[in-house]
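Got some structures for you, see below.
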Structure P
Amino acid sequence: MSENQKRFKSVKTKAMVVGVALAVGLVAGIPMIVFGATKGITALLVIGIALVVIGFYGAPIALAQCSSIAAHGAVLAAIEDEGLGTVTMIGEHLGRNPKQVRASVDYLISHGQLKGYIVDAEGNIKRNDARAARDYVDVGKCPNCNAPLVLEDGELRCPYCGAIVRKKEGRNN
């Protein structure tokens, strides 16, 4: 299991624990209300009411969030385990709209669960080996997307949009 998948599993587990705890609080709060009201124990009554209200509203939201997180996990697995490299390929594989897949990839990258990857404007998902290997050279910003430029194999290029700012000497293009 990769580091990205471990981070993802941790987030998913925390979300599930919160959802289950809220659901249990909802169920536990009902007898607390009854017992607190019949025995005249105000603190128990108030705690029961709070658990029911928080569980009633919070459990569905938290559990729906778990479902959303699980959908992102399928995209993560398609990228890292199955080696699918484009938003379109992942969409076809998972039976999802490419826009949904792109949103999942963007979510995973922005939340640190897909470190070491970049996605370009065409939907190609690539390992960002230049930055991961610390080959990054602070030589300016890309004129197209304003991302930091890297020096790769004698070329000054943008790892995000793929623009080549300075070509290798002697190249015919």
Structure Q
Amino acid sequence: MTDALLKKAMAALLFFASIAMTLMILIIVIDVAGREFFNHPLTGAYELVEFCMGMLCPVSVTYCIYKEQDICVDLVYQHFPKCVRKMIMVFANAFVLVVGLFLLWQSWYLVQDILSMGTTTALLSLAMWPVAVCVFLSFLIMIPVQLRFLLNSFQSVENEDKAQ
């Protein structure tokens, strides 16, 4: 059940991130074309790209963690004894979980601050709360994913040895 719920939540976040990425590309193309061909850039293009990037970055981090596609260099790690590798995996997963909890906590306060102050962008006066909510939801989804990895890290070293 948890896996199905996480999968649906991740799909929803990816849908919004895909829209943000598409909008960002279109904004940049229109801005560059307007600047080069008509000598009139798109007003607020920088703000719009910032807005989209603010939604895209935390979703990308969460998606990389969810798909286990983060970068890992195994040159030294593979030469450690099994107990040391297990400790490294547990520590790394626990550290990412703690950082994720801290980011979730701070993003909650970010959402509250932005909503209470009615923060908008400087030029276009776009409300900033959608970005803050996207950041919060990304870290909210990241926590159970990382918790699952932490719990699995106790068996991961044995599974690595069996795979080799």
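Say we calculate relative contact order in percent (Cα under 8 Å, 6 or more apart) for every structure; which of P, Q gives the highest result?
Details: P: 14; Q: 29.
By relative contact order in percent (Cα under 8 Å, 6 or more apart), the leading structure of P, Q is Q.
Taking volume of the Cα convex hull per residue in Å³ from the coordinates of each of P, Q, which one would give 158? Mind dumping the intermediate values first?
Numbers: P: 158; Q: 144.
The value was obtained from structure P.
Given that helix-only ellipticity at 222 nm (-39500 (n - 2.57) for each DSSP H run of 4 or more, over all residues; to 500), derived from a single structure, equals -28500, which label among P, Q identifies that structure? Could you put the intermediate results ahead of the total?
Numbers: P: -20000; Q: -28500.
For helix-only ellipticity at 222 nm (-39500 (n - 2.57) for each DSSP H run of 4 or more, over all residues; to 500), the value -28500 is produced by structure Q.
Read-outs throughout are calculated quantities, based only on the coordinates presented, and are distinct from any laboratory measurement. From a predicted model like this one, the values you see are computed outputs, not experimental measurements.
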